[in-house]
Structure P
Amino acid sequence: MTILDRLFIGGVAVAIVLFLLAVYCLIQYIRTRTKLSRLPKKRLKNKKKNKRIAKQKVQLKKVKKKQLTSMIASVILAGLLVGGMGYLSYYQSMNLSSDDSDTVVKSYYLLEDFAKELEIAKNKEDDEEKVRQNIRYLATSMTTQGIKKASGINTEEGQIILNRYYNAVKQLGMNASTQTYNFYGNAQLVDNFLEDIQKIKDYEKAAFTYYKVDESALSKEK
């Protein structure tokens, strides 16, 4: 559970407590006002009773004011918390979760490395067995990353965009794993896979655009 998740749950819990407190204060306020309305409004002949009633009125008015203030404060605080939790929920839905961020970044680098390794295989620029091992590793890694699913806290549209990207990466990894021994020196096969990578890059770009991922920053870190 992330810090944002804990904040959200804690905020909702506090908001519920404040709402219940506001209801309690409202009930007490009504009861106090009822007591106050039942006190005699006209002065009695008995001075002692008049003083006692006047004192009760002052005390009840103070209590009523305090209860009303507490009720209003609780409602305002609960409202602010609900608004804050609403914004937090929106923020979470429009930004990558830590797991999705990790998957997107790893998939980005895997695709970049796979494309480079394919070029090496195409031009026979390195030892065949080494290239084969690298491609096998990358294919397995892409398949592993691609089987993941977008976090449920994302918007429905965001989940569709991410899952489409993940699934394309997975499919590429699975296809590549069946062709491990065929890439070296096979320009046509390599070009076909490079075309597939470009198609996946369109899905990647859609995810980056939706979640405002800075691709240039990823390129610099590589």
Structure Q
Amino acid sequence: MRISRLLIAFICLQPHFTYAQALEEIVNRFISQVEIPRLSEVYPHATITIKLNNLASLNYLPDCKDNQISIQNQRPEARKRTNYEISCPDPVWKSYLPAIQSISIPAIRAITPINRGQIISQSNTDTGEVDIADLRGQVYTQQKPPYGLIASRNIRLNTFITDNLTRLPTLIKKGDAIQITASSGTITVRMNGVALENGVKGQQIRVKNASSGRIVYAKVVTDSEVLVNY
């Protein structure tokens, strides 16, 4: 008797199980045709995989008339975990499928320990694959390498280098003799000066005109030139 009941239950579930498989295929098609291309535009050189969870919940959904299934990613900005909302207008129902994303990109990592204050270069780094969900800060890539930047803290072996681990090098030091370039429209004047403080590229620092003794703020351009705009 028990065997007969189990057999009847299995036969009754068969059509519904087939529909659950069809729903899973629809969601996977949405992922391959919509989600992965969308993420590939955001992360052009990434390897992207998306795995659906809780697929058993699809077994309890009624057939959707004319297969008018709608799918929406509830967290399009997510790096790791998201949910897909699946809905049907007739009969009206809504369900949610959790998913785990893996977005791995080639990024620059340390191949030797890099001490604080040390210059980051090709000799102490190489490229490896990293899941962006494991990173804090903006990672450096071959398209935007960190070469020439300074380690702002000690960087351990195999650590992927991000912007919160680097700083710009000091181009001008306090007391350096510099050239002050003053620009106004088409008129440019150059004069000798002295830096009154350290500065990195693009930073505004105080400089002193060697001739007049006037102190002004100027933007660091190179290791020997600052720019004043009037």
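Taken together, the values in this text are just the output of simple stated rules run on the coordinates, not laboratory data. As the structure is a prediction and not an experimental result, all values here were calculated from the model. Cβ atoms are built from the backbone, for glycine too; each structure is taken alone.
Quick look at the values:
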| item | result |
| --- | --- |
| Structure responsible for 44, 24, 11, with semi-axes √(5λ) of the Cα gyration tensor in Å, for residues 85-188 alone calculated and labels P, Q on offer | Q |
| Among P, Q, structure where helix-only ellipticity at 222 nm (-39500 (n - 2.57) for each DSSP H run of 4 or more, over all residues; to 500) as derived comes to -29000 | P |
| Which entry (P, Q) yields the derived value 12 for relative contact order in percent (Cα under 8 Å, 6 or more apart) | Q |
| Structure (P, Q) behind the derived value 5.3 of distance in nm of label points 7 Å out along Cα→Cβ at positions 21 and 205 | P |
